[in-house]
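Chemist: Input: structures, listed below.
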Structure I
Amino acid sequence: MGRAALVQALTTNIPPLGVSALAAFVVTLAASVFVLLPKKNLIFSASGPGIYKSFYEIREEMADVYRHLVYDLQAYWDSNNREMLWLSRAFTLASAALVAEVLSLAFLLGERLL
């Protein structure tokens, strides 16, 4: 049963909607795995001891402390934003490919039922 089914599947012409559904599945899977993989470049918090050490010298000038904090947090945000843009694009690609896959399979099934 298994070998015969595989031989028949490989020798049977696959309809174009089946090929598009399979391609959309592969794109969905690849983009989803990319989104879910751990990212080393994302910064989720500032180091407390690091902030304390770097601002200890200027502790008397609170305006300077706030200014340096804003610059540091903006640098973290800019760094994260570059990575998040790639993740957002991959997520959008995975979503669009999933819709294409579902539509291809629905039309393929509709052709078989009619």
Structure II
Amino acid sequence: MSNLSSLTAAQLNRAADLKEKIEALNRELAAILSEAAPASESKPGRKARKKISAAGIARMKAAAKGRWAKIQDGQSAPTTKPVKKAKRKMSAEGRAKIIAAQKARWAKIKAEKAA
């Protein structure tokens, strides 16, 4: 298809006329097809919605109220804080071993630099 800016005014007018004719023919075709097809209540391409009975709606309402009641009962009762795990503490002996090992590493590094 050519660029619209390169068309002349006459060509644009002819294109607009053709488009109007096509649209008119499409409307006429749709009218003919809608007369031939049986009338349906739902829109084409959509499934009909299932309707829920009044009893079904009542059951859903009761279930929802029950769920909310459980939530609200839980909030009104005083809640206890969750127990946190005790922090692990290092023994003085373990800490002393780590400090001694680190001092030995630094002494070795300083000895290598001095040599």
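Chemist: For distance in nm of label points 7 Å out along Cα→Cβ at positions 16 and 56, which of I, II scores largest?
Modeler: I
Chemist: For which of the structures I, II does the calculation of helix-only ellipticity at 222 nm (-39500 (n - 2.57) for each DSSP H run of 4 or more, over all residues; to 500) return -28000?
Modeler: I
Chemist: Which structure, out of I, II, was FRET efficiency 1/(1 + (r/R0)^6) of positions 24 and 104 (r between Cβ atoms, R0 = 41 Å, to 0.05) calculated from, if the result is 0.00?
Modeler: Label of the source structure: II.
Chemist: With P(r) over Cα pairs in 10 Å bins from 0, in percent derived from the coordinates and found to be 12, 23, 20, 15, 12, 9, 7, 3, 0, which of I, II does the value describe? Mind dumping the intermediate values first?
Modeler: On the way: I: 12, 23, 20, 15, 12, 9, 7, 3, 0; II: 9, 10, 10, 9, 9, 9, 11, 11, 10, 11, 1.
This figure was derived from I.
Chemist: Comparing distance in nm of label points 7 Å out along Cα→Cβ at positions 32 and 80 across I, II, which is largest?
Modeler: II
Chemist: Given structures I, II, which gives the highest value for distance in nm of label points 7 Å out along Cα→Cβ at positions 8 and 88?
Modeler: II
Chemist: Another question about this same structure. For the read-out Cα extents along the principal axes in Å, for residues 48-95 alone, a value of 51, 19, 10 was computed from one structure; give its label from I, II.
Modeler: Source structure for this number: I.
All of the numbers you see were taken from the coordinates with simple rules; none came from a lab. The structure presented is a predicted model; accordingly, all values stated were derived computationally and were not measured. Cβ atoms are built from the backbone, for glycine too; each structure is taken alone.
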